[in-house]
Structures are given as C-alpha cells and as structure tokens.
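Visitor: Okay, got some structures for you below.
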Structure 1
Amino acid sequence: MGNEKDSLRAKLSPMSYHVTQENGTEPPFRNEYWDEERDGIYVDVISGKPLFSSLDKYDAGCGWPSFTKPIELEEIEELEDRSHLMVRTEVRSKKGEAHLGHVFNDGPKEAGGLRYCINSAALKFVSIEELEKEGYGQYKKLFS
C-alpha cells in the first residue's frame, strides 16, 4: 500500500493528492476549472476515466466546477459522508478510488435537480480539440 501512495504522491500535485487521497477540498474560486468555459470532458486525474462533460457544466456560484450529471454513471460511486457535522453524499471515482467532491439536490430542476460539486484537483480537462489525441475520440459525438 505504501508504494502505491508514494507513486500517487509523485504523480499528483500536492493539492490533487490532498483532495483525492485525503478527502480534502480545494479553495472555492481559486481552482483550475471553476470558470472553465471551453468544450470538452473532465476525466479522473488518477485513472483517466471520463467523468463529466462541459455540456453538463454550469455556474452554480459556489466556486467549484458544478455538473448536472456524470458522463458515465458507472464510473462514480456515491457514499454517505458524515464529516464536518453534516450529512452529505460524497462522490468518488470507482476506478481511481478517489474523492471527487459531493452531490447536492439544489441543481437546476430542468436538468434533474442535481449539482455535482467537484474539486478541480480531482479532474483533468480534455478539450474537444484534444479528445482524439488523448484517446477519448468516442466522446466527440457528444458535441455534434
């Protein structure tokens, strides 16, 4: 187990490690993707599995990237989180076994009412122009 953690520590930024491995939270409005407006997909920083699309991203005003739904529901898992004297639903990546953020019931009603509030540090953005090159060509169809 130590070797795996050490290799992740070497691969990830300190903030990405803190968020994904220690259930951390990055500062609102001071993270990479909260105001990202380009078209593309957001993948798990650890496994590379596609998680969210810019088509489902919206400005929730919270300072973190917010999405109405995942691209591939089977790539995430939701767990009860009772930390910080609250009951919330944690969102984790299945393959990467990483903390991503939380899901709340205060999203846009017309899009299902969910808000996936996700830490930028848990994600890597792949722009529509780079989908093919990065091995995510099958997701181009989302944008046509």
Structure 2
Amino acid sequence: MGDLLERLRVRGWRMTAQRRVVAEVLSGDHVHLTAEEVLARASARLPEISRATVYNTLGELVALGEVAEVTTAGRAKRYDPNADRPHHHLVCSACGTIRDVHPTGDPLTALPPSERHGYTLAEAAITYRGLCPTCTARA
C-alpha cells in the first residue's frame, strides 16, 4: 500500500471504500492530480463514487494536512499526497506538469537578513518554472 494509506491508518482515519479509493488514486511520487482527475480515476475503480464524495474527501485530506493543495497561475488546483515530506515543485510553463524536487540547502537561510523585513521565517515554498522535456522537444 502507498505511504498515504499507511499515514491515514496510523491516524485512525475511518477508511470507507470511497475514501480508500481516493487515497489509492493519490498515492505515489510526483502525483499532482486535479479533483476532476481524481474523480475520473476513482470512478474507474469504484463506479458508484460520487463527485461530492471525492471533493469532500479531498477537503478532509487537506484539512488533516495529509494532502497539500498546489496552485499554479491560471491552472486548476492540484493535490499532492507528499505533504509529509518537505519539498518544492518544478512546473512546466507549457503543459502544467508538476514534479517534486528536493534541492540541497536550506531555503530559509538563503534569504539574506536584509530582505526579511523583520519577519521570523517559518517555511519557504519554492516553485521552479520551465519547460518539461516533452514540451522542449515540441518547441
């Protein structure tokens, strides 16, 4: 089973068939699906699952902190099941593909004190943008 399912079991999250299918669809590395993509994949596995159930389950997973919402300019919100592991994102400016990345170094120390404007830093969310290999080949 995927890491997300295991984390949910440890938390004692009530695992209905519908919730399980949504969690299974989200499990894996570099998974950044829209709610509609989650619905389509969940429906393929469990045809009776409703749109409301998928959306409610995604909302619950985000509220639990087990799934992160990822937004990129002009595109639908996506859901990242790797919320338990610190990482940043690499986004294709053309097709919107998102990959998890783990750069070296601490982004909190990369911001010089003169640019912090008195803030006490707690976290950093970095999004790298460029063209994926497929879109680069098409260009």
Structure 3
Amino acid sequence: MKYLVMIQGSQADYEAMRGQASGNSPAWSEKEIQAMFAFMGEVNNDLSESGEFVDGHGLAEPAQTRFVSLGEDGRPVVSDGPYSETKELLAGYWVLDCESLERVTEIAARIATCPGPEGAPVYPLVIRPILDEGGDL
C-alpha cells in the first residue's frame, strides 16, 4: 500500500536554516544543516534499498507559495505567500510503498529523530494512505 508522509514547517524555519533566528526558531549552523541533509539522505537511501521509496522532496519556503481560489464572481483569486494566518505549511513529503501502516509509522518515527538545533520547533509527521485509482485503500 502507498502512503504519503508529510512534514510541516514555517517561514521562520526556512529563515532559521539561512541563519536568521526568530522567537520560535533558533538559527541553524552550517554543521547542523549538513547533519540534517546527511540524515535525510541516509533515510532516503535506506528506503530506496528496501524498495519502499516511491518519491520524496523538500518544498520551497512558504514565501514562494501561491494560493489560488475562486472569488465570489467565479474568477480565480491569486494570493502570494507568506501567510500570517497560516502558521505551518507542508515543508516536504515522501510517497512510500509499505507493507503496513505499522511499517510506515516506524519510518515516520525515524524521520522524526532528524537532528536540528536545540530549541528548534518539532512538528509531527502526518501519514495518509493513498487511495488506488478506484478510490479504495
């Protein structure tokens, strides 16, 4: 079964990774950034070797985001980010093909241990089963 594993983040987190601390996100050092990338690379390599990795990517910062909705007149309304009303947005994802919910939960628990600076926000990972083409699990 395929699962979508999502991790959240905020604009402040992306800025912290560029060395700009804020009240909620301490600045990351170059060593901490490299440790995070090495950790994620190891996870992705292990998942590729096990045949469970289908796809996965980090996403650009919320400031690069656009929301598209329909206005009252039915015409598209486009809003640029970042969005003060939205504290957290999707920061990255994995599509995994795992034998069970228990297995994908083990993987998410491993991802949750990703290193970062002390005091950095810790976000839960969200696991969503992906429906097949017929809409079934």
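Visitor: Taking helix-only ellipticity at 222 nm (-39500 (n - 2.57) for each DSSP H run of 4 or more, over all residues; to 500) from the coordinates of each of 1, 2, 3, which one would give -4000? Before the final figure, lay out the partial values.
Guide: On the way: 1: -4000; 2: -11000; 3: -9000.
It was calculated from structure 1.
Visitor: Further question: Assuming 1.0 is distance in nm of label points 7 Å out along Cα→Cβ at positions 71 and 95 as calculated from a single structure, say which of 1, 2, 3 it is. Mind showing how you got there, number by number?
Guide: Details: 1: 1.0; 2: 2.6; 3: 3.5.
Checking each candidate, the match is 1.
Visitor: Okay, next question. Determine which structure produced the value 43 for relative contact order in percent (Cα under 8 Å, 6 or more apart), calculated from the coordinates; the candidates are 1, 2, 3.
Guide: So the calculation was done on 3.
Visitor: Quick check: 5.1 is what I get for distance in nm of label points 7 Å out along Cα→Cβ at positions 47 and 119, calculated from one of 1, 2, 3. Which structure matches?
Guide: Values: 1: 1.8; 2: 5.1; 3: 3.1.
Label of the originating structure: 2.
Visitor: If Cα extents along the principal axes in Å computes to 45, 43, 18, which of 1, 2, 3 did it come from? Intermediate results must be reported in sequence, preceding the final value.
Guide: Numbers: 1: 44, 35, 29; 2: 55, 42, 25; 3: 45, 43, 18.
The value was obtained from structure 3.
Every read-out reported here was derived from the displayed coordinates using simple, explicitly stated rules and does not represent laboratory data. Note that the structure is a prediction, hence the values are computed from the model and not measured. Cβ atoms are built from the backbone, for glycine too; each structure is taken alone.
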